[in-house]
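Any read-out appearing in this document is the output of simple, stated calculations on the displayed coordinates, not a laboratory observation. On a predicted model such as this, the values are computed, not experimentally measured, just so you know. Cβ atoms are built from the backbone, for glycine too; each structure is taken alone.
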Structure 1
Amino acid sequence: MSELTTKCLIIGSGPAGYTAGIYTSRAGLEPIMVEGEQPGGQLITTTEVENFPGYIDGVQGPQLMEDLRAQAVKYGLNILSGIVTDIDLSTRPYTATVNGSAMTVKADTVIICTGASARYLGLEDEDRYRGMGVSACATCDGFFFRNRNVAVVGGGDTACEEALYLANLASKVFMIVRKDHLRASKVMQQRVFENPKITVLFNTVTKGLFGKELLEGAHVETTTPDGHADLYDIEIEGFFLAIGHKPNTEIFQGKVELDEAGYIKVAAPSTATNVPGVFAAGDVADPDYQQAISAAGTGCRAALDAEKFIMFNS
């Protein structure tokens, strides 16, 4: 087993991780990053990104991540392929095990940027049309569906917010709700029901998606009060999942403080966790915004927090 040492270990990539890498590299912390299972994070599976500053005509998600990665490497970030499979945060320097038992990294500080994964229905068609009509972020991708029919899956506040947001852009919005009621707050429900562009399909589940190359519609099934199941198609070009995200915090359970949903708790406005010298940035500590630019911002803050911690705890 080989062993590396660093002043700062960054776990995970994406906008938060790469930004943390840029800042810690420029600060002379000689950081090491373990990229994770999906180098670049969720944006690797995104097509056009138009809301990240600096790209006047927009940019493809993979290209954006490659640009951030290249910038971090230019300033000295050492990137390791693979995943952190275990970590000991009981004593400093902290020890991370990489790729099973192939390598360990000892670090004075740790920045966790493992992100959160959108929950999907588990349909085979979701993978087929991902980036071609299927999305888990209306704020990110809704702009591309102006004057088109779309659907939102979910019945909570997030689903209602997504439906209302899309109603400002799309021609028609279907809300596919598997129960006979919305779980959202009364105010959100009222806004949805009063919006003429939104049609709520209660007691309805998605059975499949269809289209040649791009998404053209969904097969849905509605169960009537008498128990009869009606299977029919709706014509849509956008299919938005709003059934929540799952923070990628499995290996940190019992090692840093998590909230009830599994997100890492930080001492805002800093990015500090309850473990001295361990910080969290990006979606792994953000159940609310989950945008590339906000993740990048917290990556910057985590790097500055790590630099300050080392300065006073060397």
Structure 2
Amino acid sequence: MFEQLFTPNPDAQKPTSIRPRKGVIIGAGQVGMACAYSMLIQDCFDELILQDIATEKVEGEVMDLLHGMPFVAPTDLKAGTVADAGRDADIVIITAGASQKPGETRLALLGRNVAIFKNILKDVVEYCPNAILLIVSNPVDIMTYVTLKITGFSSSRVIGSGTVLDSARFRSLLAKELNTDPRSVHAYIIGEHGDSEVPVWSTANVAGMKLLQTSWENLSSKEREEFNTIFERVKNAAYEIIKRKGSTSYAIGLAATDIVKAILRSQERVLTVSSLVNGLYGINDICLSLPTVINETGILKTVNLVLSDTEQQQLLHSAKVLREVFEELKL
């Protein structure tokens, strides 16, 4: 119909068969759409499928995004399911699940979300058996572990968004106190993405200069209070946002995009994702967050972070909290 608009070049060569980067986002709620929008404008995928049980809504979301394609790098975007992705999908991102209510802890979401995941993962295993799975749904550490057990996938291919966002919040708040760019602040939150998460004060630094010039135990009560105030703001950030606007979305969308880029571009970047831990710090067979190197294979290796005695005990407590919750599940 539109052939007359173009003049073919008789010497043109057929394009080489470069395999497109292909992804699926399951769940087109606020978090899923924040992920989709962020990944589209940062040119993560050549093909992206959005899946949701609310089929009309997801079709509308796709239409809206497609109208903006002239402003960004092209992506073949469509509504569909993992069955449409084929066996060569690179990444399946799961954001589906029940919404967190005001005052509700992430762990309280567990029962509802496990049932949802059982249905989702059956199709993922069948249609995308070679994909890396990125879990964003809360409680993310438990859901990452649930995914690992249900799918039987290699632990290197099942990744939770973990404390990537918590660490970003930590760096952001510290940067504000220090009046510097948060990208120049190096600090981690590890353990559970939730109430038992652990701030690693002992290694927090700016340009190699540690924020704590002495051990936590040797700080004055006033100094400890000041540091704890910052950490409490990090830990409670989601609750404060949910109280005001009903949900969090934009920042976790950006966090998930960073993880996806680290995988697709094989950046071997260190991010505090949630993954299976076996043997480190005396922790076994549980998913939680530690600084981890990510590349095209998924989890490449974990940084052997040197923790203070206090931090190690806090991490063990976080693992215990998660273990107790998982033992109550019936998979």
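Taking relative contact order in percent (Cα under 8 Å, 6 or more apart) for each of 1, 2, which is largest?
Sorting by relative contact order in percent (Cα under 8 Å, 6 or more apart) in descending order puts 1 first.
Using mean count of other Cβ atoms within 10 Å over residues 135-142, single out the structure from 1, 2 with the greatest value.
Looking at the calculated values, the largest one is 2.
Out of 1, 2, which one gives -12500 for helix-only ellipticity at 222 nm (-39500 (n - 2.57) for each DSSP H run of 4 or more, over all residues; to 500) as computed from the coordinates?
Source structure: 2.
Which one of 1, 2 has FRET efficiency 1/(1 + (r/R0)^6) of positions 215 and 255 (r between Cβ atoms, R0 = 35 Å, to 0.05), as calculated from the coordinates, equal to 0.30?
Of the options listed, only 1 reproduces it.
Using the calculated result 78, 47, 39 for Cα extents along the principal axes in Å, pick out the matching structure from 1, 2.
Value 78, 47, 39 for Cα extents along the principal axes in Å corresponds to 2 out of 1, 2.
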